[in-house]
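I've put the structures underneath this note.
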Structure 1
Amino acid sequence: MGQTIELKAQDGHQLDAYVASPEGEPIGALVVIQEIFGVNSHIRSIADGYAKDGFLAIAPALFDRTEKGVELKYDGEDMKRAYELYGKLDVKTALLDVAAAFAKAEESGKGVGVIGYCYGGLMSWLSATRGPSVEMEPKCTVGYYAGGVGNVATEEPSCPVLLHFGGADTHIGPEQIEAVRSAHPHVTIYVYDGAEHGFNCDQRSSYNSEAAKLARERSLEFLKKHIV
């Protein structure tokens with residue numbers, strides 16, 4: 001179902017992206033933004049899943065500016081490496097890479113949304129607030145456990161936004177969630193009691209199948225409402 005293609009960002013940087021295509025004509029398109037573990041098997045499975053739902057899904061490799069072909073697991077040395085690479089990410093250039101994937105998704109002729117996880121959740125929020133500055137205007141964005149979102153909570157989204165948080169997430173305090181809620185009462189926010197950081201990922205010890213299932217159902221409904 002999936003293949004790797006090459007994209008070019010506005011500043012000339014070339015990066016890889018994983019593309020999952022639906023059977024037949026897509027109902028819409030999605031940019032799927034990675035965690036700090038690269039475009040690994042989990043992120044590819046998310047893209048594949050949305051392709052099965054009828055979306056063209058494109059996952060840009062945000063680590064390509066530092067190192068090509070990064071695919072990490074969620075423990076041991078890979079966890080350490082993930083945090084090292086995370087420290088080298090720059091949201092300004094990462095947004096350019098997201099915008100490159102967005103431009104490719106627009107070639108489908110369908111509406112385009114953005115969905116991201118962990119670091120990608122933060123980038124999904126920034127795609128809504130800063131997207132127009134890089135010629136990207138999503139129909140909507142969805143962010144899962146968006147770390148650091150409280151620091152940019154006052155930025156104004158240019159499209160509908162849905163955010164998912166784990167109620168037991170020790171990486172994202174309730175004050176970050178409240179910062180977004182207070183600044184933007186219209187933003188849809190769900191908090192899943194007992195769910196930890198990374199609850200959507202079935203490769204993590206924090207995986208919560210019940211929360212993941214409900215969050216995906218809500219995400220799919222939201223995406224179809226605003227994109228299709």
Structure 2
Amino acid sequence: MERGDAVVISDVTAGYGRRTVLRGLSARLPLSGVTAVVGPNGSGKSTLLGVLAGTVRPLGGTVDLGGAGRPGYVAQRDAVSNALPITVRETVAMGRWALRGPWRRLTAHDRAIVEECMAALDVAPLAARRLSTLSGGQRQRVLLAQGLAQEPGLLLLDEPTTGLDLRAEQHISAVLDLQKTRGVTVVHATHDLTAARRADHCLLLDEGRLIAEGPPASVLTPRTMDQVFTRLEHARP
């Protein structure tokens with residue numbers, strides 16, 4: 001990949017307070033492609049997404065988004081509190097705040113985008129429902145619709161299919177594939193090796209470091225997976 005064809009991460013170190021999570025990580029993520037970020041809990045997957053989203057500032061190193069465009073972030077469904085008294089339509093509309101600001105009224109164009117994104121994820125019939133009343137699969141589709149409403153060039157997702165039934169997983173995968181064909185760069189952190197193997201590109205992380213990078217078939221090999229997960233077995237008391 002040439003520099004202009006990739007999101008370039010160069011020697012990035014990042015963390016929270018005094019806790020370092022990513023340690024000198026460098027990688028190249030193809031534009032208009034799907035990258036899966038794989039690794040055990042605590043390996044730095046979510047922190048890497050935060051760095052790409054701009055919500056986690058690196059302690060060192062650089063990130064060049066190249067021609068990827070504005071990032072949009074889709075959180076895990078459990079990250080949204082059930083105490084929030086908001087409807088599905090209001091949740092998706094929050095995605096327009098990245099463009100409009102939270103205190104400006106939505107335009108007719110904004111509202112049309114919200115309706116289009118709800119339809120794409122098949123949650124339009126749920127528009128008036130409270131988010132807290134939805135199933136896990138429904139909630140994840142709503143959060144993805146919110147991400148699409150941001151009209152990002154770089155779509156970042158944290159465990160988008162974990163714990164979902166096959167139908168919901170396939171629906172979300174199909175939407176991500178469609179975004180790729182539209183030129184969106186998709187990066188998702190996942191424990192789902194089946195989903196990771198469908199990606200164009202893959203990063204395997206362990207303890208904040210890059211273990212392997214490249215096509216999934218060359219990254220998710222028995223040797224590299226044993227290297228990571230055998231260490232975890234030995235580390236357990």
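If you rank structures 1, 2 by FRET efficiency 1/(1 + (r/R0)^6) of positions 83 and 195 (r between Cβ atoms, R0 = 35 Å, to 0.05), which sits at the top with the largest value?
Structure 1 gives the largest value of FRET efficiency 1/(1 + (r/R0)^6) of positions 83 and 195 (r between Cβ atoms, R0 = 35 Å, to 0.05) among 1, 2.
Given that Kirkwood radius over Cα pairs in Å, derived from a single structure, equals 18.4, which label among 1, 2 identifies that structure?
Source structure: 2.
Further question on the same structure: 1, 2: which one has relative contact order in percent (Cα under 8 Å, 6 or more apart), as calculated, at 29?
The read-out was computed on structure 2.
From 1, 2, which structure was mean count of other Cβ atoms within 10 Å over residues 115-122 = 18.8 calculated on?
2
Where a number appears in this text, it was derived from the coordinates with a stated rule and is not lab data. Model, not experiment: these values are computed from the prediction. Cβ atoms are built from the backbone, for glycine too; each structure is taken alone.
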